[in-house]
Structure I
Amino acid sequence: MNDSLYDIPLNSLDGRPASLRDHAGEVLLVVNVASRCGLTPQYEGLEKLHRELAVRGFQVLGFPCNDFAGQEPGTPEEIGAFCSSNYGVSFPLFAKLQINSAPRHPLYAALIAAAPATVFPAGSDFRAKLAGYNMLPANASDVLWNFEKFLVDREGRVVGRFSPDTAPDDAALRAAIETLL
């Protein structure tokens, strides 16, 4: 069992101490989320995926982050209310953290170190679009944007990293999850 991911201190959205150890033995999809992003509607698909597969030991975990064009400026209360009222989110949400800005949260440092390359869906031009807006991250291994997804197996190993424009119902993402369930 990989203790490093499980032992990184976190806080739930309501401020209670938490860690990924709370989800040890489950397949996890760790997603950095934001309320004011063009990809925010992915909350709907993430919630559907979570509800469908939770009984088989799968969890979506949402990590709000304001590092990407200030698209998650809300307080914990505002974030929780937004997710609940607009998308019926029932999957765990955690306290806002820094992903690409300094100091990078240790969870994301570990996730990126374990999976430094992002996988894009066929035909994706997402990186090119960000480049066109001069919004690429400083380092090639940095998280590209809101809604990037890290897949973690039941032993706490990072086994996949999917681009922000990978929809929750993407066939490759679903296949990767299914192989772990």
Structure II
Amino acid sequence: MMDYFVLKQDERVSDAPILLDVRKQLDIRDIRWTSAHKIADTLIFQVKAERESCYSDVLDGQLFLVSERLKRLIEAYVPDTLFKMTPLVDVTHHRQSSYYLPIFEEVEALGPSSERVGDGSVIKKLVLHKDKMKGKRIARVRESAKPLIVVRLDVAESILRRDFEGIRLERVAME
């Protein structure tokens, strides 16, 4: 049996930059393989940040964004991942950082023991169906309204071997 982990921004990173006007530039429903063509190849976002803000390798506040270093690692494991360049511009502190919006394959992977809240688009307890994840190295869980990215054990180990900042990996139950 293969283990999977949720890839996300470490919640201890409290001073991450905040993207401004996301909804003006992007319909988040288009962050899917079937409608990625509707998204511009480059999305420039102004950010609200402090001089010491932490630009970690994963930012998942409003969108799921990855640094250029993490993008290269993802491409090594899943070469057909689509990426939209997403420079983050802090006008106040004259800083620009290069990020990418990855568009991963979506998998309907929730197992029967998963728990949902409200209309079902928010997942309280994630349990993946092992047969539906078979062979997937990195995938987005389709049933989640918020981007929920899961990575296989080999990808997680590769991430941990490098000195990425502000990343958290949480083991996911399988059935």
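Read-outs: derived from the displayed coordinates by stated rules, not from any lab. Keep in mind that this is a model prediction, so the values were computed, not measured. Cβ atoms are built from the backbone, for glycine too; each structure is taken alone.
Quick look at the values:
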{"read-out": "Structure from which 1.4 was derived, distance in nm of label points 7 Å out along Cα→Cβ at positions 107 and 131, options I, II", "value": "II"}
{"read-out": "Which of I, II yields -8500 [helix-only ellipticity at 222 nm (-39500 (n - 2.57) for each DSSP H run of 4 or more, over all residues; to 500), calculated]", "value": "I"}
{"read-out": "Entry that produces 49, 35, 31 once Cα extents along the principal axes in Å is calculated, selected from I, II", "value": "II"}
{"read-out": "Computed 0.75 for FRET efficiency 1/(1 + (r/R0)^6) of positions 59 and 123 (r between Cβ atoms, R0 = 35 Å, to 0.05) - originating structure among I, II", "value": "I"}
{"read-out": "Source structure (of I, II) for mean count of other Cβ atoms within 10 Å over residues 27-34, computed value 24.5", "value": "I"}
{"read-out": "Source structure (of I, II) for FRET efficiency 1/(1 + (r/R0)^6) of positions 35 and 51 (r between Cβ atoms, R0 = 30 Å, to 0.05), computed value 0.90", "value": "I"}
{"read-out": "Value 17.5, 49, calculated as Rg and Dmax of the Cα atoms in Å, for residues 83-138 alone, assigned to which of I, II", "value": "II"}
